[in-house]
Structure 1
Amino acid sequence: MKKLWIYDTTLRDGAQREGLSLSLEDKLRIAHQLDSLGVPFIEGGWPGANPKDVQFFWQLKEQPLTQAEVVAFCSTRRPGKQAASDTTLQPILSAGTRWVTIFGKSWDLHVVEGLKTTLEENLAMIADTISYLRSQGRQVIYDAEHWFDGYKNNPDYALQTLAAATNAGAQWLVLCDTNGGTLPHEVTQIVADVSHALPTAKLGIHTHNDSGTAVANALSAVREGVGMVQGTINGYGERCGNANLCTLIPNLQIKLGYDCIQAQQLEKLTQTSRFISEVVNLAPDDHAPFVGLSAFAHKGGIHVSAVERNPLTYEHIQPQQIGNSRRIVISDQAGLSNVLSKAKSFGIELDRQNPACRQILDSLKKLENEGYQFEGAEASFELLMRKALKQRQHFFEIKGFQVHLDKDGEKVSNSLATVKVTVNGQDILEVAEGNGPVSALDAALRKALENFYPAIANFYLTDYKVRILDGRAGTSAKTRVLIESSNGQQRWTTLGVSFNILDASYQAVVESLEYGLMAEVRRQKAEGRRQKAEGNLTLS
């Protein structure tokens, strides 16, 4: 397998995405996650551009990476100065990295209009900066900014900028589609031209997604012989983003046979994608290729039946290769194959001939016609399935509830909820406050049940979504509520549907607590079996 060098710029270029902000701790956590993924180059930021980036490079000296090269990023020196005396380059040296990435102008338009200098001075800026950094013992990657636009407008001059960088000692020349407007066939031709003009140069590619072709452009460049690919996790970046490494790496390694990272590290790709989504506080794209929650989800009954026989029928790779998993989606398009497969994922052995199987399918289609949607609420579907199979445990029974909200002029007081619950034949009446009606209802239920089920103290709501099912009905519309909960180890989602938003919320909250208790019972049984097995091993 031919080696291909992956260069991650999530911490610098990715952080330029609108709405994305990274703390110092965020940057350190992401850097170590990328290191464990096996990414060989991690661009950490621009030392001197802000105090946080300076601290990041210093902090990494105390928390060093295990295998990756952390890279400092900077521009060429300013016009009319010498690199040795340009203060913008001193923080780069102070960062203490072995590798430095310098970007310079390839497009004559930018030289004249942006830098307000001459084409000759721009060439001198590139050469002087790289020569100086090399004299200080640094390895240099040269990012040719706006390369493709520059080449299309003035190919002779654009090539002169690369020659200046090469002659000054740059180890890599990275061709950047900074505006993201180049198409794959253009990338192919231009990379071929550069390879012909500079046959000994080590080339890289850096693409943006403004035309929706960042990944395709990078793949085209690799097919023409570039040895380094730059991109970001989840495609984060300015405007429309950068080339998505979560798509590029598996395509390059699994489909094209390049050596990017180790196979066991590739299995961490989905985990890395979702981990970084959490750190940057952006919802993961469920429909992202390879790593998305729905990337290997099957909804249509015919699809499910075929995948159960042979996954190759509807899956282009094995999801386990990149750390993802197959999901069978339950909806009104489901067939018996969906129900059987979903039952298996819940640990339920269900035979196709069992009348309950058809009963579950009929209930599913009836409820979805009423507005339920179990695709995003698998905990509720498992409860529905276990009810049909008479396996649903009844931990408690709700006898009724009331919710009050007082508003005095502009001031809104806390909501107050009262619930009446029966547990083991005992009636409990509890009252609790919350900052909203659902919060108050949730608090009152917990208060009523915690003495019987202490594990509930570890349950908490992580998300609450409301969907109006028929906007034309206005405030009389039916409402669907989705509630995501967690116990610290796992997450589950339940739903409720009603014309009354509080009733829909009540359904979802009750099922959330019920499912959490069911999961706790399973955990305790598994722990008991483990302890028993360990005891037997000890005795033997």
Structure 2
Amino acid sequence: MNELTGGQAVVKALQTQRSDVVFGLIGSAGMEIFDALYDAPDIRFIGVRDERTGVHMADGYARATGKAGVFLAGQNGPGATNLVTGLAQAHAAYSPVIALAGSLSTGHVYRDAFQEVDQQSLFKPITKKTITLTQTARIPEMIGECFRAALSPRQGPVLLNLPRDLLAESLPEENYAEAGAAYITDSSTGSPQTIAAAADLLRNAQRPLIIIGGGVKNGRHQAEVIRLAELLNVPVAMSPGHGDAFPYSHPLYAGQVGPRGNAVASDLAKQADVILALGTRLGFNTTFYLRGSLNPAAKIIQTDTEATAIGRFCPIAIGIQGNAGCISEGLISELVDHKAGAETHRWTEAFAERREALLKIRDEENATGTDPIQPGFLFKTLRDVAPDDAIYTMDAGTLCLQATDQLRYMQTPSLFTPLDFGLVGFSYACGLGAKIGQPDRTVISLMGDGGFGMACSELGTAVENGINTVCIVMNNGCWGAEKAYQRDFFGRRYIGADVTNPPFDKLAELWGAKGFKVTHAAELAEVVTAAIECGRPAVVDVRVDPAALFSFRKDSFKNRAGK
């Protein structure tokens, strides 16, 4: 009779769920799983240098592929607690990450054992679901539940604690509960009456606007939105961080709205008489919770897969729970014979003129680079030289926040950010995961020097596994966002704002990667092109103007204005 250890059962269950990549960091509590992975050639194991950045890789992989990203933390206690930041980020971004965490032996619980921590309580607030295995025989069932929970709407991270004694236990293979592969489809459209009512509002609008978010991007529903927008002849704006949910090259592309977007898209939101919000919460990054960010008189149609998100942050006229693509299809069917009126044509033509002027100004202001290098010139260079297949990953922080609306996103998905959690140290590791998921695409990770300092140990992971991304370190020698606040609101009383860095190009070379350094604007395009084409993990250390800082959260310090 064939027997399997619990660790072997975990790997077999992952194979049943068709996982082909597992990111992880080896540890004694999960050793049975790692040993079983040795005999699983159909699963690629990517060993990382830190659990936090490893979860960011699984997050990037999930966003790039639409599949669940799996991370294995082999050690209970500190190995598990290092997962917290990565899972909190995935939770805020609704990213389907599955974390398998080695856990204390069941007989040692509540005995102040070595590396004991209450992992069930620790992860519950920052995951969609946290489970602790209680019987070895239920491993396939629990792994299946992890995939179902992570991939069902609205998606999110799941953690499974795996006590080490249950992983070591051997059972006859027939004793393990069967669990089929979890495939989640969402074809919900809302009621025909609600779709018809929404179509009537759009049909009679004079200044309509579509705002789309993660529900369109993550569901890969851009084709349906393009057809709907063209039928209505209506501009399409995006919530921040989702500027890739609609093709940059399309004439109806407005870019991102809100305080982290552009003035043209934001003005549309303030002037529209009907707003169709597809797959977006209209939350903090879009509105800062300020009613004036959207026209207070606008009739808002909001759709989301999660009922509690509808109408949560602003009054709406119609709410529709469901899949953004299916709802778009329903609206197209209702509006199939619709012809946009003269007022709508004037509205859209005026938008197109303002959008063209904005892009012209961006290019003209940065046509000739100056030293020290300005962020806008870097962004223009990327627009000029990056290929159409480029995926961009970004950190939080002042430089990356300036970049999100300024790059070309020609395919979906192409932009991965931590804006919902505001995380620094995310971008490089996320880019490595995205490249594993989309190996044929160019991946460019933008980071400040502070954030890269947090994540640069994963250069070893990139070199070891041949993950050829390009990391552009916008090196200004400081924690830029916070230094901007100290400059603008605290009388230039700088403390903890400046950062001493090594030459990152040399650091990359020491790891075995390819390092580049740019100190003059005239070199930038040639060097970035060389990094993209070098065929190795690459780091480009770009010295940007340390004075080119921007205070994004002025609302947080309005009490200090004028001080």
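For the reader, a short list of remarks on this structure follows.
- Here log10 I(q)/I(0) by the Debye sum over Cα atoms at q = 0.09, 0.12 Å⁻¹ was derived from just one of the structures 1, 2, and that gives -0.82, -1.11; the source is 1.
- Parent structure of the calculated result 9, given that relative contact order in percent (Cα under 8 Å, 6 or more apart) is the read-out and 1, 2 the choices: 1
- Highest-scoring label, criterion being mean count of other Cβ atoms within 10 Å over residues 228-235, among 1, 2: 1
- Among 1, 2, structure where mean count of other Cβ atoms within 10 Å over residues 316-323 as derived comes to 16.8: 1
Readers should treat all values here as calculations from the given coordinates under stated rules, not as data from a laboratory. Bear in mind that the values here come from a model prediction, so they are computed numbers and not experimental data. Cβ atoms are built from the backbone, for glycine too; each structure is taken alone.
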